[in-house]
Structure 1
Amino acid sequence: MKHYRMEPTYKKSVVENTMYSKDGVIATYEEGYRWGQFVIHIPETEEEFEAWATKFGMTLEEANDNYDYIFNDDSVDDKYLAICGPDLEGDHFDLDDYDYEMVELWDGCWAFWHVAKTATGEEFTDEEEEELIEHLQELHEDGYNDGYDDAVEHDGWEMTHCWTEVQSTITLVPCDEVGYIEEQEKDDDGA
């Protein structure tokens with residue numbers, strides 16, 4: 001496998017979302033961070049590509065068919081990076097689209113609750129929405145010492161999904177499997 005450290009090019013562009021449901025109501029907790037680093041894992045062999053395809057719900061044959069246009073494009077140097085890695089011209093990345101690991105997030109800058117829908121599909125009134133968001137915020141704050149998610153889940157909410165986004169252009173630099181960049185680390189140490 002090849003490994004690349006992915007970072008946003010702009011501050012305050014990493015967002016972690018956690019979705020909860022209870023009695024048909026969907027609520028999402030959004031937390032934004034000043035910075036974050038991730039390691040993206042890119043296959044180098046057909047065997048690794050097959051494992052990647054399986055992880056994303058495809059057989060090797062389906063993946064080869066889906067990305068045939070890249071495999072047949074002689075102008076693409078690293079075919080697996082073009083298929084399995086982020087498009088460097090993009091400016092919004094859902095990390096669930098990649099085989100990745102979080103290295104770190106730091107300096108949480110904001111946190112909001114969003115209420116998406118009710119069990120009947122009707123919209124909440126402004127007052128109902130505000131009341132529910134205040135309740136969720138209180139649960140979250142009360143759970144500060146015991147774990148945020150535990151307090152919300154103890155109230156009957158079920159965590160259904162968690163995803164991280166980078167809402168910015170990115171840099172992608174070769175690294176080892178844990179995100180260490182040898183040349184940069186030497187420079188930082190003054191060696």
Structure 2
Amino acid sequence: MNNDQQNLSYELGRKINALRNERGLTMEKLGQIAGCSKAFISQIEHGVTKPSLSMLNRFSEALGVHVSELLRKNQNGPDQRWKLRKNERRTIHYPDGKVVSQLLTRSIFQKKMQPVISEIKPGGSLAEKEGLQHPPGSEEFVFVMKGELEFLLDGEIVNLKKGDTLYFYGDLPHRWLNKSNKTAEVLFIWTPPVW
């Protein structure tokens with residue numbers, strides 16, 4: 001192994017060790033779940049060897065994280081898993097050009113909830129005419145930070161103004177529209193993550 005490969009193996013081993021300890025798993029228990037020996041896990045955690053992609057997938061399932069989480073470089077220190085700076089947010093532009101959303105967490109699908117801030121210009125809307133429905137058991141929270149937003153929730157119109165909140169089951173049909181002449185800023189939180 002060259003130095004870069006050795007550093008990657010060492011970093012991967014540290015991540016697996018940290019995740020294993022966070023979950024209260026012994027090497028033996030992780031080995032039982034992932035289908036490998038305690039000695040093999042020890043070698044990986046110490047950067048002596050590297051697992052195959054198939055084994056990486058089994059580790060990710062056993063540890064409850066996506067494979068990409070195991071492979072991602074930790075460039076900004078230990079708080080990288082928790083902290084997301086404003087300039088690092090992933091931005092999504094809706095096709096109508098009137099809505100821009102920023103994801104407020106990284107590694108969305110390893111989380112139990114998904115917070116998003118959306119800037120909704122006048123006329124901006126959730127485009128689905130029939131409304132959107134998330135999977136059964138999901139929940140959605142809405143907080144209007146600035147402006148106004150009209151929600152159509154399960155056939156009922158709900159007008160929200162700055163400071164208003166809405167909390168509902170995500171599988172109810174819903175859509176929203178900014179009917180005002182000012183831009184709205186809205187915090188949406190879904191559980192589990194929906195996109």
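A short reminder: the numbers here are calculations on the coordinates, not readings from a lab. Please read these numbers as outputs of a predicted model, since none were measured by experiment. Cβ atoms are built from the backbone, for glycine too; each structure is taken alone.
With mean count of other Cβ atoms within 10 Å over residues 48-55 derived from the coordinates and found to be 13.2, which of 1, 2 does the value describe?
Source structure for this number: 2.
Could you figure out which one of 1, 2 the value 174 for volume of the Cα convex hull per residue in Å³ was computed from?
The structure behind it is 1.
Suppose you compute mean count of other Cβ atoms within 10 Å over residues 56-63 for every structure in 1, 2: which one lands on 13.1?
This value belongs to structure 1.
Out of 1, 2, choose the structure whose coordinates give Rg/Rh (Cα atoms, Kirkwood Rh), for residues 24-111 alone equal to 1.07 when calculated.
Source structure: 1.
Tell me which structure, out of 1, 2, gives 1.7 once distance in nm of label points 7 Å out along Cα→Cβ at positions 16 and 168 is calculated.
Comparing all candidates, it corresponds to 1.
Say we calculate relative contact order in percent (Cα under 8 Å, 6 or more apart) for every structure; which of 1, 2 gives the highest result?
1
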